[in-house]
1. For which of the structures P, Q does the calculation of FRET efficiency 1/(1 + (r/R0)^6) of positions 52 and 356 (r between Cβ atoms, R0 = 30 Å, to 0.05) return 1.00?
2. If log10 I(q)/I(0) by the Debye sum over Cα atoms at q = 0.19, 0.23 Å⁻¹, for residues 156-243 alone computes to -0.92, -1.16, which of P, Q did it come from?
3. With P(r) over Cα pairs in 20 Å bins from 0, in percent coming out at 27, 60, 13, 0, pick the structure among P, Q it was computed from.
4. P, Q: which one has P(r) over Cα pairs in 10 Å bins from 0, in percent, for residues 148-347 alone, as calculated, at 7, 18, 16, 16, 22, 17, 5, 0?
5. Compute volume of the Cα convex hull per residue in Å³, for residues 12-123 alone for each of P, Q and report the one that scores greatest.
6. Which one of P, Q has Rg and Dmax of the Cα atoms in Å, for residues 116-267 alone, as calculated from the coordinates, equal to 24.1, 78?
7. Taking helix-only ellipticity at 222 nm (-39500 (n - 2.57) for each DSSP H run of 4 or more, over all residues; to 500) from the coordinates of each of P, Q, which one would give -28500?
8. Upon calculation of FRET efficiency 1/(1 + (r/R0)^6) of positions 68 and 236 (r between Cβ atoms, R0 = 41 Å, to 0.05) from the atomic coordinates, which of the structures P, Q produces 0.05?
Structure P
Amino acid sequence: MAYTKTETKSWFSRLKDSVTGVLVGIVLIIAGTWLLWWNEGDTFKTAGAIGEAELVTQEVQDISRINPELEGKVIHAVGFADTKDVVRDSLFGVEANAINIERKAEFYQWQEHQQRETRKKLGGGEETVTTYTYSLEWVSEPVDSNRFEDPSYQGRNTVLADVKSGTFRAQNVTFGAYKLPDFLTQRIGGAVPMTLENVDTASLSSAINSTDPSKLLLIHVQGSTVYIGKNPASPEVGDVRITFTKTPPADVSIVAQVIGDTFGPFTASNGYTFSRLEMGRVGSTKMFEDARSENNIMAWIFRAVGAIVVMLGLGLVMKPLSVVADVIPILGTIVGAGTGFVAFVIGLAWSLVVIAAAWLRFRPVVAGCLIAVAVGLLVLSYMRGRKKAQA
């Protein structure tokens, strides 16, 4: 059954909060501007490092022996990432000949969900009704139910055992006659479920940190999962399930700098580094294309985030206007929509100007186009404001 909580704010209290929010808005504008500027510089320098690495990369067909002539060279090579190590999770006694073993712990817990509905009141006040609902779910961390809003759900969550997720890696991973360093082996994918065998549940029960030492833990082993609880088919609050996967040896392709019998990242003239590992037998051209594509995708993600942060900041700066107008709710709604539109337009224009300024040194034509679009948005906003004023 849903639990509701109603909060009422007076007009004066809302106005006070909105004035305080102006300071937060200014901080957001500065933070968003910095993020936009940093992102453009980072994207350009990363692209430069990728291009510089591509120019000096040599194709190496034979990695079956250490070649002293390759010392300090950036190479592209395809080979088998192998290991003789037996990786072990000592707590569960799980082991395998693999690049790594991953332990994923999940807990069956009550989760709190909330939905807010805000209603404006005559005189500028505001009433917020929050509806809380609860559901049982598998989650990655225990949930503190003592903080739940509904008193009837407080204290419901328990955990049978304190188990953490973790990754256990092989110390020696070979690539032909060379050794792959950790920063490359961590990029090897292709994890598959493990088949757990010979797990001593009695010893495991005493080794795991039980939250209630007086109780004997019931442990079930099924396929790749260790289940702590009465019945895996009918989970109860506090049950824990631990799933194991392993990453077996596999073909990989790398671009990296040769350092003795291992590899390091290539350092470009701008100070940025580049190295790459992809699964399978991938040509160098494709690997550099993938690197550029990822760089561009990340650039657009940060551009969007930066612009949104600036818009939110501008919205907070102009928030007092709509709060003042909320004395008459319908008027406050109109003003709020207007300030939201203005925050969007000015925020977008400002973001384009910052991006253009960052690119001005590197791509003048692109920067000029962005500035023209920004000016057009500002003119559009101004003309819209004049029409409203005349109306």
Structure Q
Amino acid sequence: MNKDNNQLNQREFVALMALLMSLVALSIDAMLPALNQIGTSLGVANKNDSQLIISTVFLGMSFGLMLYGPLSDSFGRKKSIYLGVSIFIVGSFLSMLATNFTMMLVGRFLQGFGAASCRVVSVAMIRDQFSGREMGKIMSLIMIVFVMVPALAPSLGQLILIFSQWRTIFGVLIILGALGIIWLWKRQPETLLIENRVKFSFKTIFAGAKETLAHPTARGYTLAAGLGFGAFVGYLSSAQQILQGQYKVGDSFALYFGCLALAIGLSSFINSKLVMKLGMERLCKYALSLITLLSGAFYTFLFMTSGHPPLSFLIIYLALTFLCIGILFGNLNTLAVGPLGHIAGVANSVISSVQTLISVGFGALIGLSYDGTVIPLVQGFFFLGIASLLIVIFTQRDIIKVPNT
């Protein structure tokens, strides 16, 4: 695509990339208001098990993230997205037609596995066409939409439930996935030239994965990111039970969830202002320290309220915690891939995959521990925050001792 064509279609390109990248968030957050209905409809005996509808998407994504980067480098960006979104649509159909909980979870796994292509390949397409400040501008515009989707998705799910049933939400996801494929096919040229493609090889992927996981800096920050985000996945899994079940917010759930999601968006703006002054390493330590202190103090307060603090106190605690989580999101990933620039594509896939897998494991454990109070969630933020902070500290000490890492 030439420069003039880039300029002509820039807005449309941003809209297309934002749609593709938002499929992940939509498949998670739009489903939250419907978890109770889905569980009841499919005969789920333990309400906590309904949380697996959320965590299974992350599990599928953790496996997909490893695959689509190398595939797109070998066979082209568009074909990789066609494959991924097609798998996403198949998973959506399976979930929509589910007659039992197992069928639902298989469909959700496929949704996550397929949608992972959008997360990985869309960034590669942007990198193919833009660089420097122009790339930064495009990414900023896409991230505005990307941040707004989690804030608005529960409202979309809630709106659908007012007029229809939970299966319709999956129908909407199918339509959006199909729209993304058709739009990509009709309007967006392939961005990776044939002469720039590399031969697909599992040996190359395994070699890159081995080098990534063997590197102490990459390994340390990947583990820290996985642990740090584990409690956040636990929140996503149990948010509906906490806000609608425990606090009886009813249809206002989407409003509360959306406001908390915007806290992460605000943190991205704060991070952009502070990162040049303080550096990523120091910001990560500050953010993890604040999460630990906030959670420790709030954990103590929970004993005086039997695990059921006033809703306003809980929202303030979560908002401050999410501000810190938002600062960690990009910084830890950037620090992890930093020393592996020569294999950045494979390294980023491995880091994202391993980090997501760790987060899913701890997030599911926290979510399934929900006991009608917010104690398990706050415990998760506290203990995982401490663990992540210690790993970051030791990783940075190792870097100082061995500067050539």
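Values in this text are rule-based calculations from the coordinates and carry no lab data. Computed from a predicted model, the values in this text were never measured in an experiment. Cβ atoms are built from the backbone, for glycine too; each structure is taken alone.
1. Of the structures listed, the value fits Q.
2. Corresponding structure: P.
3. Value 27, 60, 13, 0 for P(r) over Cα pairs in 20 Å bins from 0, in percent corresponds to Q out of P, Q.
4. Only structure P yields this read-out.
5. Largest value of volume of the Cα convex hull per residue in Å³, for residues 12-123 alone: P.
6. The read-out was computed on structure P.
7. Going through each structure in turn, the value belongs to Q.
8. This figure was derived from P.
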